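K.L.:
For reference, the structures are reproduced in the following blocks.
What follows is calculated from the coordinates using simple rules that are stated; it is not laboratory data. What you see is a predicted model; the values in this text were computed from it and never measured. Cβ atoms are built from the backbone, for glycine too; each structure is taken alone.
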Structure P
């Protein structure tokens, strides 16, 4: 099963210490200054939508958002353009992109609360129900690849996976990690994989 449209959501650790409206200005600045390697296009404000995408940074290859789905705020990376390689490569690319954005936001709001993202839990899911229906069969097929990616990325296998159970949900897993991971190290894998590719 070849997976595309990989999403990663890194939760805010604790309560969001920064008003959501402030991310509009930051995302506009990322567009102006070409902060990320991807082509960024526009910012959309969905703060009025309950459990919605919050503040959305629209890009050509991917979108970033301060997402409020399921009542939990976090940085969501939504890959739209295809990524070559294995499923593990696609998981790694999405996780590293999300980690890099989280570190940029933590640095930007270091004096405002401060803002901090969890180093011990996140969501990984596929934003394509045709490619990956939320079924037992998909989970059985994908679980070894997800575990292989996590073990290689985290350097250990002390983590647990919980499949998104609701049938209306996209296929994905909630990952809980026993030992805090290093967002800087994970973000650095984005550059190393790009330079070797």
Structure Q
């Protein structure tokens, strides 16, 4: 119903924000990760929303990026994963890390979310494996942390190297989500090699 809400951030808690827009205060449920990224109260914010209408409730779920919203919408199509479960998963891992975990079959990382058991995590992988692509998985890895710009020229080659570095870390025993998060922090230049990415990423693993 609402694509997004843009207004003044009035209140923020661990799982909810109140945004005033047009004289109306919207109560929006958010993940822990989104709460940590929110600016201080009084700031202007733009929150992409998913609307859930039930007989006894009208609920809004909010995200700072369309990317997070889209992966949330995919999550709630999985049997046993409602909006609460979707937010729980996105509270322990980013959209990028979740995609790579799905592609890599890393149910253990997904199961770290509160209320998400191993069987449910495996169902997420089974149901969404064909709904996420490696291009989507690596899209965020080609941008700086928190970046909102488009990928620079040459990012395709960088993504291939990052993918290989992630796979190497997984082979070393690290979880796919931890590996993706570490590799995302590595700054890539025209002289960077896969071995260089791997060595730099390992520094972020401890």
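K.L.:
Can you say which of P, Q returns 2.7 when distance in nm of label points 7 Å out along Cα→Cβ at positions 88 and 120 is computed?
P.N.:
P
K.L.:
Also, quick follow-up: Ranked by FRET efficiency 1/(1 + (r/R0)^6) of positions 40 and 96 (r between Cβ atoms, R0 = 25 Å, to 0.05), which of P, Q sits at the highest value?
P.N.:
Sorting by FRET efficiency 1/(1 + (r/R0)^6) of positions 40 and 96 (r between Cβ atoms, R0 = 25 Å, to 0.05) in descending order puts P first.
K.L.:
Also, quick follow-up: Comparing P, Q, where is relative contact order in percent (Cα under 8 Å, 6 or more apart) highest?
P.N.:
Top value of relative contact order in percent (Cα under 8 Å, 6 or more apart), among P, Q, belongs to structure P.
K.L.:
Here distance in nm of label points 7 Å out along Cα→Cβ at positions 16 and 48 was calculated and came to 2.5; which of the structures P, Q was it taken from?
P.N.:
Label of the originating structure: Q.
K.L.:
helix-only ellipticity at 222 nm (-39500 (n - 2.57) for each DSSP H run of 4 or more, over all residues; to 500) was computed and gave -13000; which structure, P, Q, did it come from?
P.N.:
This value belongs to structure Q.
K.L.:
Thinking only about Kirkwood radius over Cα pairs in Å, which of P, Q has the largest value? If you can, show how the numbers build up before the last one.
P.N.:
Details: P: 17.0; Q: 18.0.
Largest calculated value belongs to Q.
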